[in-house]
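Participant: What follows is a set of structures for review.
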Structure 1
Amino acid sequence: PFSEHILSLHVVLADGRIKRCEEGREMKPFFGSEGTVGILARARLRIRSFPESSSFRSITFSSLGRLLEFLQRIVEESTLPFSIECFDPRYSSLLAGTGCEGTEDGGKWRCLLALEGEEREVRKIEERVERLCLHSQARLMDGERDWAQRFKVMRIRRALPGLLPLTFYIPLKELPRFYEECSKMKRPSALACHLVTRQHVLVLCFLSLDKTTGWTCLASLSNHARLSKAALRLGGIPGGGIGLWNIPFRKAIRPSEDLKEMGRIKRELDPYGILNPGMWIHPPPIFVLYRPIMVLLSIFEALTPLPTKRGDEKEIERCVQCGNCVDSCPTRGIWPSTTPRGRIFFARRQASLEGVMRIDYTSSLFNCTLCGRCTVDCSVDIDLPKAFLDLRSHMVREGLEPEALRLLTSVIEGTRNVAGKKNEQRPSWAGRLNISADLKGRKVEYVYFVGCLTSFYPMVQDIARSFVQILSLLSVDFSILGGEEWCCGYPLLSAGHSEEAARFMAHNVEAIRGVGAQKVLVSCPGCLRMWKEYGRKVSGIDVLHATEFIALALKERKFRFRPLDSKVTYHDPCDLGRMSGLYDEPRYILKSIPGLSLVEMEETREYSRCCGSGGDLLPFNQNLSMEIAEERLRDAAATGATTLVTACPACIRAFGMARTRTKMKIELLDVTQLFLRAVERHSAAEEGR
């Protein structure tokens with residue numbers, strides 16, 4: 001049970017006191033209480049050791065009978081897999097219909113095993129699994145990709161008009177009979193199961209649901225009553241704890257002594273019934289009529305047409321309001337409306353919002369860095385940044401563009417850059433190198449698309465100078481566009497001006513074609529996204545980030561480095577990492593430098609925090625932007641590193657501003673700057689092309 005992993009609790013009681021529980025007996029009243037006797041404010045967990053070895057296996061079976069035989073043999077072993085999950089054919093078929101990879105056996109039962117422990121122990125279980133698969137005529141495959149997606153269990157929502165998830169605890173041996181009950185349902189169902197003990201399985205039953213009308217949603221609740229009765233009949237119980245819809249079955253789920261004890265604890269800790277009223281202890285009077293209401297709803301359910309999926313469904317309509325995104329959002333505030341879930345909730349109702357509420361919603365929508373951290377945890381795998389970009393464009397068309405971003409857009413449209421300077425000054429960053437005249441506009445294979453920040457802001461101009469020197473060391477024939485380079489359009493897109501952004505990219509595509517180049521090199525991850533998502537679609541021109549280009553060069557030739565006796569930590573830029581999937585290239589470069597010690601922050605790669613400057617947040621809400629940047633600087637300082645390295649001029653700029661505010665002593669460098677510092681200038685010439 002989960003309670004075995006809890007070492008201590010801090011609970012806020014109804015009278016405001018904080019109760020600290022340090023042992024099992026003290027904590028027991030709060031387990032499974034769901035906020036009826038106290039609010040859990042803090043928990044200390046028992047963490048298991050990181051396994052020496054791990055292995056993941058995906059197995060498909062021709063029938064439920066063969067799967068059950070396999071599971072019953074597995075649970076007889078003295079050592080169990082760390083996790084055992086199963087999925088029925090319809091679940092796998094729906095998943096395949098969403099375009100998910102690795103679901104080619106969509107018409108079969110599937111089992112996902114996670115094996116963890118000592119290497120010898122894991123290998124022993126693997127051999128046992130292989131023998132059982134041969135006996136069951138099952139197909140054994142690598143399951144690492146499936147395991148990485150295990151928290152996105154509701155991805156099948158993308159293939160359905162709506163989703164009603166119901167949970168039940170069922171004896172393992174009764175799984176076929178329960179599945180038969182589910183198959184009799186009028187609404188199409190899909191099952192995902194998790195083995196919770198050697199004898200019991202938690203079944204997550206997904207029913208297709210039409211959420212367009214309240215009556216159809218209400219009628220669908222009769223399915224919960226029907227399947228709950230089936231679960232009880234088979235020796236199981238409904239899941240969902242002491243939730244409202246389990247009230248009619250509470251005496252079958254919990255012994256009468258437990259219910260009496262729950263009442264006693266409630267009277268003692270919350271005598272006025274303040275916390276989460278209307279649950280099991282004092283159920284609403286309406287539940288006296290539960291049985292006749294369910295009979296009526298089941299009749300209505302039988303007469304209701306089956307739901308069909310609309311072809312024009314938008315991303316935000318797929319949200320199931322699970323809340324996985326809430327805690328990870330860097331811009332979340334006190335109110336739910338400031339979270340990704342809240343933004344979607346109000347977006348669905350924006351037509352009915354008026355006055356101050358509509359203005360507040362618009363503010364919340366633009367108080368977002370579009371970092372994509374929410375998408376990592378999304379159980380439905382919704383592309384939330386894209387959804388928010390579409391919503392911003394809609395709000396601008398409605399005349400609700402924030403003033404700060406209206407001014408930014410005006411500057412970009414007037415000067416072709418975010419700095420508001422004459423665009424002919426773009427090559428000024430290279431003045432000290434005395435190479436701008438030689439670079440501009442020549443017929444070449446590569447064009448270095450410098451970007452607005454790297455061109456105009458002194459704080460990050462050395463990134464461009466460093467990369468150009470690296471290209472020269474490698475004898476790369478390249479040019480820049482100079483004044484013919486316009487803003488990539490990403491700030492315009494973030495401000496809700498998608499058409500203007502496309503126009504700017506169209507100009508840049510023509511400028512690249514004008515010098516005959518087929519490849520673009522960029523230092524800015526925002527520019528990288530625009531060239532990948534917009535430029536390449538209309539031009540076929542390939543684009544590489546500076547770290548990709550340097551990493552490729554490192555693999556093709558040997559470099560001679562000066563050792564750098566330095567401890568650094570690396571920050572994953574959102575647009576380079578989460579949005580473009582480039583995590584390894586920067587680290588490969590850093591690890592190639594002798595003497596350099598790379599220490600990772602607690603949250604890295606796809607879980608990395610945002611720097612705070614993305615999505616036009618810096619010009620829209622500088623204080624919030626700086627708070628986020630300062631938090632990331634504290635993450636870096638906690639590693640003991642003397643240098644924070646990243647691969648994005650926008651991140652460097654945000655961290656530089658935050659460093660000035662906090663007076664924190666930490667060096668900020670781009671990967672290209674650090675690489676140039678370490679490489680010996682004659683090495684590339686010695687190696688040749």
Structure 2
Amino acid sequence: MSYRLGIDIGGTFTDFSLMNESTGQTLIAKVPSTPSHPSKAVLQGLAQFSERHAVPPSAVGYFVHGTTIGVNTLLERKGARTGLLITRGFRDILSLGRSRLPDIFDLLVEKPAPLIPRQLVRTIDERMSYHGEVLRPLDTEQVLAAVAELVGQGVEALAITFLHSYMHPAHERAAKEAIAKAYPDLFVCVSSDIWPQIREYERTLISSINAFIGKKMSSYFTALQAEVGRTGLSSTLLSTKSNGGVMTARSAQESPVETLSSGPASGAIGARFVARLSGFTRLIPLDMGGTSTEVAVIDEELRYANVCHIGDFDISLPAVDLSSIGAGGGSIAWTDAAGILKVGPESAGSEPGPACYARGGTRPTITDAYVTMGIVDPERFLGGELKLRPDLARRAIGGVAQALGMEHEACAEAILRVATSNMYSQLVPLMARKGVDVSEFALLCYGGAGATHGFLLAREVGIQTVLVPPSPGTLCALGSLVADVKSDFIRTVQVMLDPQRPGEAIDRLATTFEELERQALGWLARERISVADKHILRNADIRYAGQSFDVSVDLGSIDLGAADAASALLAAFKAAYAAIYGDADHGSAIEVVNLRTTAVGVTPKPSMRTVRDTALPSDLREPPVRARRRIFIDGAHHDAAVLDRSALTWGHEFNGPAVVEQYDTTTFVPPGFACRVDGYGMIIGELRS
């Protein structure tokens with residue numbers, strides 16, 4: 001009997017989803033993350049499955065995991081001491097960036113410091129023209145002398161970006177080859193291997209981040225593979241990606257920059273999977289974890305972006321279109337100098353964690369508010385494995401309550417109201433910019449705190465339908481199990497398309513796509529991951545001649561060999577442009593800037609079982625109530641039903657206020673919602689008018 005194992009290492013908890021490939025049965029586990037030794041939490045989870053469910057690590061035939069190590073290394077700037085080699089004249093490119101300030105209205109704002117300081121940047125006297133003509137040949141002796149200086153300054157990793165290497169990478173590759181021979185232990189990456197796109201700042205930033213986090217990530221993957229191997233787990237280690245796909249750990253070691261938002265991306269993939277089972281195709285996935293809350297948009301399909309924002313950096317790599325809208329369960333509540341209540345952005349994390357964890361934390365968090373209000377049972381948190389201390393939660397909240405002149409429970413609710421209001425103030429304009437009418441979409445809640453807070457947010461925003469999947473606290477781990485093998489490829493072409501004389505331009509586009517597709521299929525073959533099917537997606541970045549911004553256009557349905565290829569491409573661009581800007585310029589020439597392909601290896605999807613063969617008859621639809629609890633909400637105490645998630649089945653119906661408890665999370669249904677359970681165990685809540 002073979003199992004598929006998905007792991008998501010978050011900032012607070014490490015989540016596990018173990019699926020029986022024959023029956024579709026899924027087992028879950030959650031253990032506190034161990035930031036100082038991340039693989040320790042992985043080993044603890046494997047031990048749980050072996051001890052509690054008699055599933056040894058040797059039974060795992062498919063092993064994929066996501067980690068926050070890369071993104072935390074970047075955000076905390078605790079990566080390798082990194083140097084940069086760049087074409088002469090571009091030494092300050094990371095400092096200059098796009099010459100934009102974080103806040104143009106703040107006269108005192110400071111630009112973030114560059115990832116690689118100026119003293120660790122060396123310029124190389126080489127130059128390649130846009131057409132591939134060598135204007136100044138590469139002097140490898142100069143390269144090695146520069147590297148010797150950097151190594152002498154303690155550099156452990158090196159990024160290389162030369163001008164026009166996105167078209168002609170010969171100089172970059174020659175420099176890398178020479179350095180590899182002289183310094184075999186130095187982690188070296190070149191921009192043309194990672195993302196060969198026009199715009200030297202963006203390429204330099206990507207290669208710099210890759211080098212900065214690469215050494216740490218490479219060591220981590222090597223150590224993890226060895227440690228799980230000693231338990232008997234011998235399957236190839238896979239890693240999740242920011243684009244919602246998976247790749248081998250070997251590929252992740254070469255290009256760790258592609259993993260930066262992989263955890264939230266996997267959650268969105270999992271959200272789409274479970275929602276489709278229940279018949280929902282338009283939804284806003286809400287992932288509320290311990291430190292932050294992310295949202296995406298699914299309108300039949302997930303939306304993707306060509307730039308993802310992480311910390312101080314805009315990274316020009318394809319990723320699931322995710323946006324952070326607020327705090328997480330560990331976010332700290334505090335009062336400012338004016339006595340105004342604030343929540344976040346600082347988080348208690350897993351060490352020390354919320355005050356109620358009794359691990360040394362003393363400042364009040366959202367989780368402490370849940371406990372103080374009676375929403376979370378301190379005796380049954382994480383299935384009773386982590387006993388919470390309500391007295392410590394009240395003590396922590398007491399300091400803020402005293403400053404505000406409020407009772408403990410009222411202060412706890414105020415903390416939730418501020419957190420919810422913060423989410424509302426970011427979610428509504430965000431959805432408006434994306435052209436989403438929230439009243440037409442369902443809110444799917446997951447993450448450790450998503451189901452606890454999601455109904456409150458939906459009620460505030462006016463979202464009518466709330467979905468809570470069977471295992472919301474481990475959905476990111478499940479998402480990694482159903483994600484496809486996937487990688488993106490790009491080539492800058494900068495082809496002007498004249499509708500009157502399209503022949504040469506169309507031929508060049510067709511030839512370039514053929515080259516990109518060979519590259520994509522070659523990558524799939526090298527990954528050696530078993531897939532049920534594979535296909536290639538085609539896109540292009542197109543703009544009107546003279547514009548500095550472009551629009552992504554799906555070219556999958558356009559045959560570039562057909563006689564009407566040019567007119568079809570032009571029509572597709574105008575439609576995409578008008579969808580964003582309201583109208584199109586029907587007379588101007590267009591420029592195709594970049595061509596993109598995406599290699600997709602479709603992985604076998606599990607057959608999920610329904611919770612029972614048929615729905616309960618109408619006279620049996622009231623679920624068993626395990627207990628009743630006094631909960632403070634809406635400024636008053638309420639008598640709420642407490643339900644066990646494991647006792648809920650197809651056809652059960654209940655109204656708020658109610659609490660649904662399960663191992664991986666607590667679902668809180670406030671007054672005003674009517675809920676039912678469908679055949680796949682999904683709780684579907686409807687806001688009553």
Structure 3
Amino acid sequence: MTLADLALTQTRNPLKMKVVAEPSHRLTSQVLSAYREPFDVKQKPRKPLFLDREPPGWVAWENSITLYLPPNPTISVFQSWDPSSKDAVETFRESATDASYWEKVAGHYSEENHETVITQDNVSFVKSIFQLLEDEPFEALKPTLENMIKNKDQNKQRAAAELAAGVICGKHTFFIHYRPSTDISIGSKHWPTTKQQALWKWFTPFIKQIFGQNIKTDTLMIWTSFFEYTFYRTDPRRVQPLVDYIVNEFQNIDYNAEMSFDGMKVLSLFRAFYEELGRKFTAWADDALARSWSEINSEHDDLRAYIGELLAFTQKIKWIPKPTLPNTEVFIKECRVVPVEFDIMGMRGTFHMERVLELVDRFKVWREERVPGVRAFQSTYDRVGVTVCKWLYQSVHDVHAISTFDYILPLMPELFRFTELHDNPELANRASTLMVRMCGVTPPLPMVSQILDAIFEAITNSPSWRVRLKALPLVQVFYFRAVPLIPEIKIVEMLEVICKCLDDEVVEVREMAATTLSGILRLSPRRSVLTLKLDLPESIITPHRPQDRFVRLAKNSDIPARQDPNYNKAIRQRHAAILGICALVDSYPYTVEKWMPELLTNVLAEHTYDPIPISTTVRKCAGNFKRTHQDTWHEDAKRFDEDQLAALSTLLTGSSYCKCAAE
């Protein structure tokens with residue numbers, strides 16, 4: 001290393017090499033699949049192999065890729081330290097090779113505290129020592145570390161995890177040591193393979209003891225954080241014994257054991273393994289899914305939750321853009337020239353589609369087998385339903401949320417059925433929340449109409465009023481988020497569906513329809529406020545008099561005597577008209593349109609004393625109008641003449657408000 005390199009903190013690792021890359025999808029597949037092939041320590045000659053950071057080639061490759069050579073079996077990559085550093089290094093060596101020193105360090109690390117995971121500062125301290133001195137302190141550390149591993153106390157286990165992580169990661173993590181008298185400065189990223197083999201020969205027998213026997217509820221997060229630290233930005237071939245152990249345990253897990261914690265131990269560690277690897281986990285993804293998918297109806301909710309997380313994770317890492325050649329020039333060019341319909345980013349959900357279609361068929365069978373009541377949550381239908389909702393909910397909050405629509409759409413009829421399960425509130429709430437969050441994500445353009453059709457289907461054809469009640473707000477949320485993408489004909493259909501719900505037999509559905517209609521109109525341009533095509537039933541509304549439809553319906557609805565068999569129908573029809581008028585008024589909370597004074601004083605006021613729920617709706621609308629226009633009433637009052645102000649005062653149950661405002 002030159003003095004200039006030292007000043008600029010530039011380092012050169014002799015094991016780091018640039019390899020020319022010829023971009024192709026085959027190359028990407030080869031790089032990802034190679035992570036599963038164990039490193040042969042006897043390989044001769046040594047070839048560039050290890051790739052610790054996120055593998056390239058997701059969208060495009062550069063002209064070269066940085067790989068690391070396997071270390072020499074016996075010769076260290078370190079060069080001697082500058083003579084001026086000899087005393088400092090010897091001081092480190094004297095302490096670190098003394099067994100009593102490590103007893104003191106371990107005693108300090110194992111002091112009682114509130115940490116539930118390993119402390120990275122403690123790990124970094126140990127790691128730095130082993131980077132500096134390689135394996136020299138190891139014999140001094142071994143007795144102390146072995147004692148810590150055997151002690152199942154939570155604090156002792158945390159200390160053991162910190163010490164073990166420092167030793168194991170010390171040979172992987174790049175850490176700069178400056179050697180002023182040398183031409184290069186390198187980090188202790190690699191020990192000679194003979195030293196690595198000696199370390200693993202000692203540690204491997206402890207793996208099963210630590211992760212199979214020692215882990216309890218209070219130490220699970222400690223050893224999970226150990227896995228996270230170990231696999232972070234690490235080529236898994238560097239820690240092959242840990243990979244072999246966790247993959248084997250995952251394949252042999254019992255998802256229906258008497259105690260769920262045995263499975264949770266394995267799945268928590270396995271989750272840390274695949275999450276830290278990221279795309280490097282691709283080589284294991286298909287096998288992991290095949291193993292867990294068959295257990296999606298496990299008896300234990302905790303274990304099924306891990307299955308949902310694995311589904312969401314694999315969905316993300318299997319997302320692959322589709323340029324014909326993975327290089328920057330081709331990708332940019334094709335983004336400019338391919339049709340809009342072509343999914344060049346590969347955003348559509350296809351990876352799990354076969355599983356989703358399988359669920360659609362199997363849910364029909366499970367629904368017939370479901371036994372309602374207090375034990376309904378134990379049925380396969382409910383178990384799988386909760387797992388699917390957790391999976392999709394996590395997916396709609398991830399970077400690849402748009403792909404989730406392809407999975408949700410076939411399942412939407414079942415999701416709506418989930419929402420009406422009164423004997424399983426967890427499943428009902430999860431399904432409702434999932435669909436609300438789904439509507440907050442911008443969908444693929446070709447799916448906009450399909451999603452609306454699925455919601456309309458639930459509103460118009462579901463025999464359950466609870467489903468209609470849950471589906472109506474989705475229309476409003478979806479409209480808010482996707483209004484620029486919704487075709488005009490779908491907006492017309494949307495308004496017609498909502499208007500029909502104003503005449504629903506259930507008053508809660510009618511009121512929700514009015515709230516939904518008001519919200520949609522509030523966001524719509526004034527020129528298109530409830531503008532329906534003339535060839536649709538009851539569609540005589542114009543932009544100038546949007547209230548005509550509901551006013552005519554209110555005037556044509558005569559209420560007979562209570563004993564009349566048509567009494568309830570007449571009440572419902574008039575209530576529908578009043579709800580429509582109130583929706584129009586509520587859609588302009590801070591202005592008074594030209595048609596509003598007449599609507600309030602000549603139409604709504606006439607129905608102040610109609611039977612419940614009509615009168616209740618009128619008073620609620622009047623109260624909302626008073627509340628939202630109170631601050632600007634000095635200007636809004638100019639829209640009303642004296643007779644209308646008096647009628648409005650009566651509608652508001654008292655004259656003080658209008659008189660004070662007029663003054």
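What follows draws every value from the coordinates through simple rules; no lab data is involved. As the structure is a prediction and not an experimental result, all values here were calculated from the model. Cβ atoms are built from the backbone, for glycine too; each structure is taken alone.
Participant: Taking distance in nm of label points 7 Å out along Cα→Cβ at positions 95 and 415 as the quantity of interest, name the structure among 1, 2, 3 where it is greatest.
Facilitator: Numbers: 1: 5.2; 2: 4.4; 3: 5.8.
The maximum falls on structure 3.
Participant: Which one of 1, 2, 3 has Rg/Rh (Cα atoms, Kirkwood Rh), as calculated from the coordinates, equal to 1.01? The partial results should precede the final answer.
Facilitator: Numbers: 1: 1.01; 2: 0.98; 3: 1.13.
Of the options listed, only 1 reproduces it.
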